[in-house]
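Got some structures for you, see below.
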Structure P
Amino acid sequence: MLFDHLVVGGRTLASARARIEEALGVPMQPGGEHAVFQTHNALMALEDGLYLEAIAPNPAVPAPARPRWYDLDRFEGPARLSNWACAVTDMETALSEMPDGAGAPVSVQRGSLSWRMAVSEDGTTPFDNLWPALIEWPSDVHPARQLEPTGVRLRRFTLSHPKGDQLVLALAAHLFDDRVSVEVGPIGMSATFDTPHGTRSL
């Protein structure tokens with residue numbers, strides 16, 4: 001697995017987008033609509049090929065026939081850093097090595113961009129959504145390459161879970177990234193960034 005992007009979920013896209021822009025002091029760029037899960041997003045490029053995504057249910061279209069990804073159907077409270085995704089090159093092989101509940105491949109499209117995402121039947125991921133959603137991009141295609149540079153760089157991404165000792169062992173078998181740390185504690189995630197305005201956090 002390779003660290004792909006961070007997700008800020010919200011009950012509305014405006015709230016998720018505002019949460020990122022206010023925290024980091026950098027504007028986001030328009031994204032688009034996801035027909036399978038009836039969501040819409042906005043994006044922000046990060047250094048090192050990563051990006052930030054603001055996402056929420058799309059109120060302009062009917063509800064999807066299945067639960068939305070990123071557990072958005074049960075999202076409550078203010079917009080916040082809620083999920084993350086890691087890229088794989090062989091979805092089926094990767095899923096065979098993941099914890100139970102990591103999901104099954106779903107083909108998704110946003111405009112001219114198409115990819116596959118592992119999504120469980122209830123839209124969640126293991127470890128109370130702290131396990132990364134798996135994403136498989138086509139060769140030589142990635143949304144971060146289509147975004148304007150912002151000068152924002154992820155410095156640290158921290159996951160906290162009561163079973164953090166189990167989570168860190170499970171991740172260590174698949175992900176080698178010294179920006180990611182795991183703690184034992186209440187369920188949550190946070191990220192620290194270097195920005196044109198100094199160090200900022202989500």
Structure Q
Amino acid sequence: MPDFLVNEAIEDYAFISTGAEPALLQELIDATNENMGWPQKLSGRLVGRTLKMLVALAQPKVALEIGMFTGYSALSIAEGMPDDGRLICCETNPRAIEFAQGFFDRSEHGHKIEVIFGRALDTLETLDLELDFSFIDADKRSYLEYYERVRAMTRPGGLIVLDNMLWSGKVIQPESDIDDTLVELNRRIAADPDVENIFLTVRDGVNVVRKLR
């Protein structure tokens with residue numbers, strides 16, 4: 001699995017040419033690398049700043065994240081939300097939740113974040129609310145189910161952002177059920193007249209979807 005889908009020097013240039021995340025998030029990156037397995041699951045600066053920018057523009061009052069890990073993307077989203085915004089995060093790793101909560105408690109934006117432990121599909125069944133913004137970044141085999149559930153809960157004009165939609169380029173030549181799932185979801189989004197989308201080749205592919213009706 002390649003680390004970079006574009007030339008590494010260009011990736012580095014995009015990184016240094018993007019405004020840095022707050023110091024607390026940089027500390028979170030370092031702590032994740034030192035203390036947690038699979039630190040590459042972090043969204044990182046390019047995706048994180050993209051999320052923050054989209055949220056700052058959209059100003060959602062109710063947001064959802066599926067797949068929180070150590071909280072980098074959650075804090076990026078919360079940073080852009082209004083002070084009375086609510087971000088619900090779904091996560092199945094108790095250690096990651098404990099780790100992330102330590103950083104949420106230190107952040108001026110942490111009060112916006114509510115973490116729910118358990119399978120996201122089960123959690124979604126318990127939520128009776130209308131979503132303004134969602135970020136999907138969990139197990140890829142469930143992406144179709146996540147997307148359809150979240151799409152139904154999203155208000156017209158709301159945004160849904162899906163990460164890893166290039167899947168290290170495997171969507172070009174699918175070889176597994178995960179690849180096939182992402183290919184089908186990308187196809188379904190592009191063909192849906194009730195949404196509009198833009199597929200960004202940021203990091204591992206970010207599909208930004210706006211619900212029209």
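Bear in mind that the values in this text are calculations on the coordinates, not laboratory data. Here the structure is a predicted model, which means the values were calculated and not measured. Cβ atoms are built from the backbone, for glycine too; each structure is taken alone.
Side notes on the structure shown:
- Value 14.5, calculated as mean count of other Cβ atoms within 10 Å over residues 142-149, assigned to which of P, Q: P
- Source structure of the calculated read-out (helix-only ellipticity at 222 nm (-39500 (n - 2.57) for each DSSP H run of 4 or more, over all residues; to 500), -4000) within P, Q: P.
- Value 28, 47, 23, 2, calculated as P(r) over Cα pairs in 10 Å bins from 0, in percent, for residues 22-61 alone, assigned to which of P, Q: P
- Origin of the value 23, where relative contact order in percent (Cα under 8 Å, 6 or more apart) was derived from one of P, Q: P
- Label whose coordinates, when FRET efficiency 1/(1 + (r/R0)^6) of positions 6 and 94 (r between Cβ atoms, R0 = 35 Å, to 0.05) is calculated, return 0.45 (choices P, Q): Q
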